[in-house]
Structure P
Amino acid sequence: MAIRFVKVKRRIVVGATPGIKFLARMVPGNVIDMKGLAERVSKTSSLSRGDIYSVVLQISDIMTMELLEGNQVQIGEIGKVIPKFSAKAVDTLEEVDVSTIKRVYADFSPSVEFRKKMDELKVKIEPLEDITGLQIETNTPNP
C-alpha cells in the first residue's frame, strides 16, 4: 500500500516567503463504492455478494439516520463520524437561536489505531507522464 504523488509547481501568495514553490500533490486513488466493498468482502467470507451488499446498504441507511439525529457513529477501528455545526457569535443570550447556526456538517475523527496506520503508510512518486496538470520536469531522484 502506498499513496502516490506528483511534483507540482505553484504560485504561493501567502506566508512569510511567497513566490513560485514546488510541492507534492497526492494522486487520488480509485473510489470504491458499496458494490465494490460487497464484492471484496464476499471473497473473504462465506456470505454472498448480494447478502453483503444488502447489509452494507442497510448500515449506510442506519448510519445516516443516526447522524441526522445528532448521534456519533463509531465505524469499527477506523474512527467515528460526528455531526457538527458552526454558529455565528452574537452579543446576548437571547439572540442565540436556530438562525445563528450557519453550517451543519459531518466530521471524521480517526481512531488512534487508524492514525498510527496512516503514519506508517508509504508514499511513492508517480511518473510525470502519467498525470496531467501543473507538473514540472525535474531530474531529482525519487524520495
Structure Q
Amino acid sequence: MPIVRRSRADIDRAKLLADLAARPVPREAEIARQVASDGDAWSDADIAEATAIYPPPSAAEVRALRARLGLSQAAFARRFGFTLDTLRQYEQGRRSPSGPASTLLRVIASNPAAVVKALRPAPPTKPGRAPRPRRRASR
C-alpha cells in the first residue's frame, strides 16, 4: 500500500468539510432567529441602501484584460487612451489605477467595443456650415 502524504491543512480541511456535511440544514425560522440575535447582520433595507464599492483592478487583472483582447501593450494603450508607461506600471503592480482610470478599465472589461466607439472622433463637418437638423417623419 503506497504512503500518502497529506499536510495538516489538507487534514483540517477534510475534517471541516465532514463536520459541515454532518450538520442538519437550518430552516428559515432558525436562520431568522440567528439574524435577529446578530447585531452585525444586514437587513434587506441595509442592503438596498448600501453603496457599491469597486476596488481597482489588480495588476494581474489588467494583464489578463489586455491578453483577452489580444493586444500588445502599445496597441492597448493607444486604443484606449493610456500612456504606454502608465499601462506598464499598472501591469507590473507599481501603480494602481484609481478614479476614472479604474472605471475605464472596468468598462473596457465589460464592453470594449462600446469604449472604442465612444472614443472614435466625430466625423468632420464642412467649414462654415452647421449640420442641418433632421426633419421629423410625417405621420
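Quick note: the coordinates plus some simple rules give every number you see, no bench work behind them. Note that the structure is predicted; figures quoted are calculated from it, not measured. Cβ atoms are built from the backbone, for glycine too; each structure is taken alone.
Taking distance in nm of label points 7 Å out along Cα→Cβ at positions 75 and 107 as the quantity of interest, name the structure among P, Q where it is greatest.
By distance in nm of label points 7 Å out along Cα→Cβ at positions 75 and 107, the leading structure of P, Q is Q.
So if we calculate relative contact order in percent (Cα under 8 Å, 6 or more apart) for every structure here (P, Q), which label has the highest result?
Values: P: 27; Q: 18.
Evaluating relative contact order in percent (Cα under 8 Å, 6 or more apart) on every structure, the highest lands on P.
For mean count of other Cβ atoms within 10 Å over residues 83-90, find whichever of P, Q sits highest and give me its label.
Result for mean count of other Cβ atoms within 10 Å over residues 83-90 over P, Q: largest is Q.
Assuming 1.09 is Rg/Rh (Cα atoms, Kirkwood Rh) as calculated from a single structure, say which of P, Q it is.
Only structure P yields this read-out.
Kindly point out which one of P, Q the value -16500 was derived from, the read-out being helix-only ellipticity at 222 nm (-39500 (n - 2.57) for each DSSP H run of 4 or more, over all residues; to 500).
Considering all the candidates, the number was obtained from Q.
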